[in-house]
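What follows are several structures.
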Structure 1
Amino acid sequence: MYTEKGTVHCVCLVTGIQRDLAFQGFEADRDTLKYRCPAAAYGLDCQGKTQCHAAGQVNPGDYGRIVRINITEQNRRIFVPTPHGSPSWKRGYARRSALERINNRIDNSFCFEKHFIRGQAKMKTRMGLALAVMMAMALGHVKAGRIEQMRSLVQPIPLQKTG
């Protein structure tokens with residue numbers, strides 16, 4: 001199984017416990033992401049190891065089962081050579097400019113990536129409203145003394161009780 005951010009999981013066939021597979025790198029010659037069984041990689045006990053190996057028709061030994069994901073055959077927005085959350089991804093993400101973060105927020109949080117707006121005037125109006133909401137949220141967080149949440153759209157400003 002995998003998430004929309006490209007995190008790959010395995011589920012124990014006996015206990016149903018879900019664990020993240022251990023990322024082992026990008027194999028450029030195969031154009032694949034390589035993941036390793038978390039039980040073998042982290043020394044965990046997995047009761048379904050034999051059933052998992054039988055289902056995959058593999059006999060991996062002590063190294064554990066390997067899963068390779070071909071990124072050319074999968075959704076390229078989910079599976080990329082530098083997977084989401086990895087140390088190299090975090091270094092690259094930290095180098096992004098503030099403007100790129102704002103554009104990403106506009107595309108995703110305000111749903112401009114998949115829109116059905118027709119006409120430049122309507123688009124300018126909707127963009128202006130989105131930017132005004134972002135600025136109002138930032139101002140509200142600052143005035144409430146929550147400067148660390150200034151860029152957050154996730155936590156709205158709580159209503160204050162009057163009287």
Structure 2
Amino acid sequence: MHTADHPVLAGHRILILGSPGSGKSTLAVKLHQRTGIPLIHLDNLWWLPDRTHITREEFDRRLADILTGEQWIIDGDYSRTYEVRMQACDTVIFLDYDEDVCLAGITERIGKPRADMPWTENTQDPELLEEVKKYRQNQRPRIIELSQKYPHKHWIFFHARAQAEEWLLSL
């Protein structure tokens with residue numbers, strides 16, 4: 001297990017986890033650009049352009065197909081699928097940022113087209129803001145628990161955006 005002090009990239013099956021607004025997709029795109037490893041945004045897998053989504057069964061089928069690949073970067077929290085993704089990956093990057101950083105991230109992306117979503121958000125989504133506010137209480141403990149359950153995976157924890165940026169530049 002590695003922390004952000006001197007993390008290295010080990011492997012080609014990479015999960016990027018973190019609260020909404022933490023910058024998972026931004027980091028994933030930059031990592032993809034630096035490594036050439038194929039990138040999958042789970043939001044694009046789940047959501048359709050009309051703001052409806054595929055069924056859980058279809059999502060699980062598509063995800064299972066992706067997980068059989070030899071190389072991938074998967075960006076998205078989707079806690080229901082933590083376990084299956086954890087079993088398939090070799091590296092987990094966890095953006096363990098404060099609530100304020102993530103709330104600012106949500107605000108900053110309003111009105112901006114994003115590669116990870118099939119539409120542009122033009123207003124704040126109250127449900128998403130609530131998810132950010134509850135993330136450290138609801139989701140973070142599960143990720144920490146998974147880091148203990150899967151200690152043989154290569155874990156990289158970032159606690160500030162600057163750490164992640166510095167790490168990317170070191171690759």
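Consider the structures 1, 2: one of them gives -13500 for helix-only ellipticity at 222 nm (-39500 (n - 2.57) for each DSSP H run of 4 or more, over all residues; to 500) as calculated from the coordinates. Say which.
So the calculation was done on 2.
Relative contact order in percent (Cα under 8 Å, 6 or more apart) computed as 14: which structure among 1, 2? Please list the in-between numbers first.
Details: 1: 14; 2: 38.
Answer by label: 1.
One of 1, 2 was used to compute Cα extents along the principal axes in Å, and the answer was 39, 35, 31. Which one was it? Spell out each step's value before the answer.
Values: 1: 64, 46, 29; 2: 39, 35, 31.
Only structure 2 yields this read-out.
Readers should treat all values here as calculations from the given coordinates under stated rules, not as data from a laboratory. Owing to the predicted nature of the structure, the values given are computational and were not obtained by experimental measurement.
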